[in-house]
Structure P
Amino acid sequence: MTRHEGEEDVLAVAGLATRYREAAYRSADTSNPGEQNKWADKVHALYRQLAPTAAGRAAIIQLMGDTDPHVAGWAAAHSLQWVPDRARKVLEAIRDSGGRGSLAAKWTLREFDKGTLTFDF
């Protein structure tokens with residue numbers, strides 16, 4: 001079976017998005033700060049691979065609808081630069097829930113509103 005042109009790119013983006021989702025989920029799945037940082041670094045590395053392409057950005061934007069608030073929160077934080085109104089609504093809903101991810105969403109919005117939120121590291 002041969003692949004069509006572009007199919008490999010789609011598969012590559014899907015694989016990166018799956019790994020992004022797992023890393024985002026795992027970044028909050030432990031109480032160990034070292035483990036949290038390890039997974040957060042992985043989310044960031046995957047973001048840097050996905051963000052340069054339209055398909056990669058679309059994959060991150062789609063993850064704003066994930067049922068896990070940490071996954072949705074990571075995706076919304078990254079998506080503030082592309083779809084700020086949609087991303088803000090996701091972060092506000094997580095913040096206002098008072099549940100998992102609410103503190104991170106609160107601080108993400110504060111930093112964004114101050115103009116100090118950046119992913120250029």
Structure Q
Amino acid sequence: MAIEFITDDARALLRNFDTKIEQVEQKGKITTWQKSTDGQYYTHTSNDWHARAWLKPNVKTDHLVFNIIKPKNQNVSTVVYGYYHGHLIETFLNHFDQNLSVARVTPLPTDEDRCS
């Protein structure tokens with residue numbers, strides 16, 4: 001599971017996340033996340049955290065799950081795991097609190113996560 005957002009419309013929640021990332025106007029724009037060039041993953045944009053891990057979304061019927069994926073030739077450290085999970089939840093609470101009922105995270109990687 002890794003990071004899970006319970007919502008009535010997981011597909012719309014992910015679309016809203018994409019829209020806020022791609023916005024041209026600064027008001028309400030999410031500036032700390034970006035999509036990979038192939039559009040399948042998300043990474044943090046700051047210099048200290050950029051591309052230290054990737055988050056892969058998985059749309060389910062009533063929830064949106066993000067699993068952490070390691071970059072090429074590098075494992076995901078505990079610090080990076082914690083930062084990415086904490087910051088994604090912070091982002092969703094700041095921007096989409098009315099679009100979800102629960103946000104939760106696993107303290108350790110799941111079978112779907114690729115940390116090493």
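A few remarks follow.
- Value -22500, calculated as helix-only ellipticity at 222 nm (-39500 (n - 2.57) for each DSSP H run of 4 or more, over all residues; to 500), assigned to which of P, Q: P
- Mean count of other Cβ atoms within 10 Å over residues 41-48 derived as 17.8 - corresponding label from P, Q: P
- Structure from which 1.07 was derived, Cα Rg over 2.2 N^0.38 Å, options P, Q: P
- Structure from which 37 was derived, relative contact order in percent (Cα under 8 Å, 6 or more apart), options P, Q: Q
FYI, it's all coordinate maths here, none of it is from the lab. Remember, it's a predicted structure, so these values are computed and weren't measured experimentally. Cβ atoms are built from the backbone, for glycine too; each structure is taken alone.
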